[in-house]
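J.: The next part holds the structures, each set out as structure tokens.
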Structure 1
Amino acid sequence: MANNAAVTVDGREVGRAQAVQALAARACPVVHKNPIPFKPETDTIAQVVVQGRAAGRLLASDFLSREKSFLSEVLDSFAR
């Protein structure tokens, strides 16, 4: 979870840590290195970003029941 983000060349959002790692490796940051980051909004709510695009908000208490719904995007990013 991080509240800091960077923008990729295609206009998507990527975590600041992934952006810095890419720059250190002399590569362009891509969303597939962290396909489902969460951005905290409150103590119990986070914004969900799916492959660089905001996809809604999620209560912490709902995470375990929803985590499998993100699997296809994670597998897609892994394949890339």
Structure 2
Amino acid sequence: MISITFYTTAGCHLCELAETLLNDLSLHHQVTINPTEIGDDDDLVLRYGTTIPVVKFNDDSELNWPFNHHDLEIKIGQLQSS
């Protein structure tokens, strides 16, 4: 199973768009999505505060916004074939 950390924060409209994409992805692939609120951790705010939403995969690669369904599908395909 592929694990995805979804860096997000409350009130972020782009994060809401990304969450919709991730939820759709989970309908078609065996993925676990772990939402992580960056506002609860000063280090995460420093790292992701201007780039959220960000998805981090279990191979430690990341996609920063903007990304789309196709970008996610390509990454999932790469992880499944490795």
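A short reminder: the numbers here are calculations on the coordinates, not readings from a lab. These numbers come from a predicted model, not from an experiment. Cβ atoms are built from the backbone, for glycine too; each structure is taken alone.
J.: On relative contact order in percent (Cα under 8 Å, 6 or more apart), which of the structures labelled 1, 2 is highest? Mind showing how you got there, number by number?
T.: Details: 1: 23; 2: 39.
Top value of relative contact order in percent (Cα under 8 Å, 6 or more apart) goes to structure 2.
J.: A value of -7000 was computed for helix-only ellipticity at 222 nm (-39500 (n - 2.57) for each DSSP H run of 4 or more, over all residues; to 500); which of 1, 2 is the source structure?
T.: Working: 1: -7000; 2: -13500.
Derived from 1, not from the others.
J.: Matching task: 13.5 is the computed value of mean count of other Cβ atoms within 10 Å over residues 29-36. Pick the structure from 1, 2.
T.: Numbers: 1: 19.2; 2: 13.5.
Among 1, 2, the structure yielding 13.5 for mean count of other Cβ atoms within 10 Å over residues 29-36 is 2.
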